[in-house]
Structure P
Amino acid sequence: MELEVTHLCKSYRKKEALKDVNFKLEQGVYGLLGENGAGKSTLMRILTTVDFPTSGSVLYGGKNIIEINENYRNLVGYMPQDYSVYPSFTATDFLNYMGTLKGIPADKLKVKIPEVLEFVNLSDVANKKVRTFSGGMKRRIGIAQAILNDPEILILDEPTAGLDPKERIRFSNILSNMAKEKIILLSTHIVSDIEAIANQLIVIRKGEITENGNIEQLVEGAAGKVWEATVGQDMVNTISGERAVIHIKQAGKDVQIRFVGDQLPNIECRSVIPTLEDYYIFVNEKQKGVK
């Protein structure tokens, strides 16, 4: 099972949304990181055949997904970023409707719908109208419809938006359980979610893939470039003006500050183990030519 993206380009009039994008996906969870407008949603729409490339191709099993057409779509589960549900439907009605659109036989849906509701922990509200659901519950029903056809490829765009910490942990566990037999591509602005779920990372910037590889190995690239210091309030602006600051925390009269880049002279700093968030900020600053 392999999804291969080769020389993928997408243009909207004068704007290049994707520029010569190349990568391969195999079984496992991949995190997709990028700033707003970097091309993440465009890429996901092409991978799900909701949109089509200007040039280049996406191959599954060595065959172009456009040529595979409906047979490919049957293998894909997709939850877009702007996902909405029909408020007057019950959870069961909604999944039945989505399953019918996916071409799943009625007898199979009778078995599958309770299974996916149990999987996303919504069995107890199976017959309640979706308009009564919280934001997190609606995201979970979105995940349920995405996995209703037992897809081999699962594409999720900002799936953790609106989830509380407990729901995000449950969501992480759901994806981890599915990762053994599926290709899962997850886009989110919550870097800690990718760190918890994924083992591979793809970073996209201005339509181009800038980083692609094993998360642990990539993060090691920021070793020796992440610092913490306890300074007076008067030094915060100075440091922020010279380095990319990860976070600032008040510590009595002083401030604890974490930043990436080269060590600052004349400031007592301690090197710390980088996280994925540190690494992501570090590579973005490096691409901008910041020290």
Structure Q
Amino acid sequence: MGDVGSVAAELAAHDGVITAGRAMACGLTRAQIRTRTESGEWRRVARGVFRSAAHPYTEAALVRGAAAAHGGLVDRSTAAWWHGLVDDLAMPLTLAVPAAAQPRGWSECRVQAVRRRYDAADVTRVRGLPVTRLPMTILTACLEVPDGARLLDGALQTQPVTLSDLTTCLERNAGRRGFAVVRRLLSIVGGDTESAAERLFVGAVRAERLTGWELQYRFGRWRVDVAWPVEKVAVEIDGWAFHHGVRQFERDRTKRNALAAAGWVVLAFTWHQLTYELESCLRQLIVVLAGRRAELG
């Protein structure tokens, strides 16, 4: 009968997904596997890959099944989801497969399987699934998600990865397609992103021919990045959140609260907003300035 306990443990540890090879390693015979599929206890999702009908068919099970069916390694956007870098599992699923890989009739969902080999230093197992390590996952996902810079910023804040880890991974894979873009992002995050964001904003304000503003306007014991003193409109500019510790966050919050208490309207823009949503930021500013000027008569 095989080791029923081992089979159950295997299914429990892998979201209800099992391959024929793993089932036989647990002691089942091919005839016993066939009996389970014919009875509906297991459902075949690809040749030699099954899922237990007793387990919910979750997104994690879908990813495991696709990886097993393709004999592949989870990478790029799907790896980002598996590592918890993004909340939503994007389609198609992304896998790296060996050059000699043969498809096993997978039809459960769309899969983008690329014949690609990763350095052993960039590969690991997370919850039993072969997947790119966190630094490689972050770098490759940056090229695929709508806002790779925000993903990179968030990862540096919340994940056990450093800028040095990412740079080492980049240098090890310097010739990989698309990594020139990643190199520019790492160069940005390694610099003074707050000053870069301020330059972007000031350039846009000048291009719009807005008047009445002052840089580094003194307000009490603080300085406001860009201020319209007559209208009492303050614009505070933040770089990448990665650079901001708890103390900086608390200082900024105290200053902005003091401005609001004194009747100022405070707008806060980040490097990401000023880089990718500049027109929207300017429209918001123009509307606020127009409203304050109307109040002043």
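Throughout, read-outs are computed from the coordinates displayed, never taken from laboratory work. Here the structure is a predicted model, which is why all the values come from computation and not from measurement. Cβ atoms are built from the backbone, for glycine too; each structure is taken alone.
Annotations
- Structures P, Q were shown, and relative contact order in percent (Cα under 8 Å, 6 or more apart) at 20 was computed from P.
- Answer label among P, Q for the case where Cα Rg over 2.2 N^0.38 Å, for residues 95-246 alone, calculated from the coordinates, equals 1.36: P
- Each of P, Q could give distance in nm of label points 7 Å out along Cα→Cβ at positions 39 and 79, but the derived value 2.6 comes from P.
- Of the structures P, Q, the one that -10000 was derived from, the read-out being helix-only ellipticity at 222 nm (-39500 (n - 2.57) for each DSSP H run of 4 or more, over all residues; to 500): P
- Given 1, 5, 10, 12, 12, 10, 9, 8, 7, 7, 6, 5, 4, 3, 2, 1, 0, 0 for P(r) over Cα pairs in 5 Å bins from 0, in percent, calculated: source structure among P, Q: Q
- Source structure of the calculated read-out (mean count of other Cβ atoms within 10 Å over residues 7-14, 16.8) within P, Q: Q.
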